[in-house]
Structure 1
Amino acid sequence: MDIVKVVAVGLITVIATIIVKQVKPEIAMLITLTGSIIIIILSIQMLQGVFGSFMSIFNKTGVSNSLFVPVLKIIGIGYLCEFSANLCVDGGCNSIADKILFCGKITILIIALPIINSVIDVVLELL
């Protein structure tokens, strides 16, 4: 089970960070960053099956593939912004974290506009 690997890496990272933070605080941040990157790589590997499921859903529904790419971008932007903001919070920069999340939400809205327009068009055709 991949989640066991993720939990193990997370716990090892936290323990190493706590131990090193007492001696070298600047290296503790690098340990946290390294552990986070490893967890993201493991998570991406877990997501590979999800992409096939998305393609299956889009093929069954007849929705154009041009809507598939924005959905993936929205998911990616959400995760990237959340991860980056959490790193900023860990580094003590809460205000920067808030701004990253705000910018991410605006970017998601911009990318979602064509999807919203397509949904409205479909609803209007049904009426």
Structure 2
Amino acid sequence: MLRHPVSTRAGLLIGAAGASAVLLGAFGAHALRDVLDAPHSELWHTAVDYHVWHALALALAVGLGRGRSGRVAAAAFALGIVLFSGSLYALALGAPRWTGIITPFGGMAFISGWIALGLSLRTSGD
């Protein structure tokens, strides 16, 4: 069951994550359409896909997650967006290749977030 209301900070974080995903998706589709070559455009698209899905996961973690595991899930999803999608956005825009070292840490944050969310949703009868 969704708990209401969410804290102002959590609401702002969810709004910022979702809005920035849409803005960056539109920016890539329009402003960067003739700027990025195919491989860099694909990087941008992957970053947006993971950004959108994990903005939704962040909302789920805040709305349904319980206890410490729910808070850990929300923080991990937010961190994953910054590290995973952020590094891919940077690479698509021409950042040095070593920036790609950051991407797997974002992926690990996403994985940790999903595990923490699952733990926060389990029932005491399991």
Structure 3
Amino acid sequence: MERRFSKHYSVAEARELLPQLRLWLHQLQRLRRDLASYEQSSEARLNEGEDFGGGKVHQWIRNLAAFKELLAEFELREIQLKDIDRGLLDFPALRAGREIFLCWELSESDITCWHDLETGFGGREQI
């Protein structure tokens, strides 16, 4: 049987990552807010054709680079980042020989659910 993912997490392996993932998710949420705030505050100036730069632009570039680096950490581990605001993650796993996702949300204290690859959050079942 061909697999979609090269990495499959046990529940224990996924749980071990939660402290680091919580930190990364909070960083992503902060960076996303900062990027949106900068975009909102500079949109009118850009629409008027004003040329500006300096510290704010450099900070925006640093934030964008940091955001992309954090996204790459999830991709490297094949952890699916489904919703940054909710902190919704799916970990590829195996159950009875077939691929599934262990499903976890930032508001949850532990990984207690899974779902089929196709069903998504609405198809969650208890482990």
Note: P(r) over Cα pairs in 10 Å bins from 0, in percent at 12, 37, 25, 15, 10, 2, derived from one of structures 1, 2, 3, originates from structure 3
Supply the structure label, taken from 1, 2, 3, corresponding to relative contact order in percent (Cα under 8 Å, 6 or more apart) with the calculated value 27. 2
Candidates 1, 2, 3; Cα extents along the principal axes in Å, for residues 41-96 alone computed = 47, 22, 10; producing structure is 1
Can you spot which of 1, 2, 3 the value -24000 was calculated from, given it is helix-only ellipticity at 222 nm (-39500 (n - 2.57) for each DSSP H run of 4 or more, over all residues; to 500)? 2
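Computed from the coordinates by the stated procedures, all read-outs in this text should not be read as laboratory data. Being a predicted model, the structure only gives us computed values, none of them experimental.
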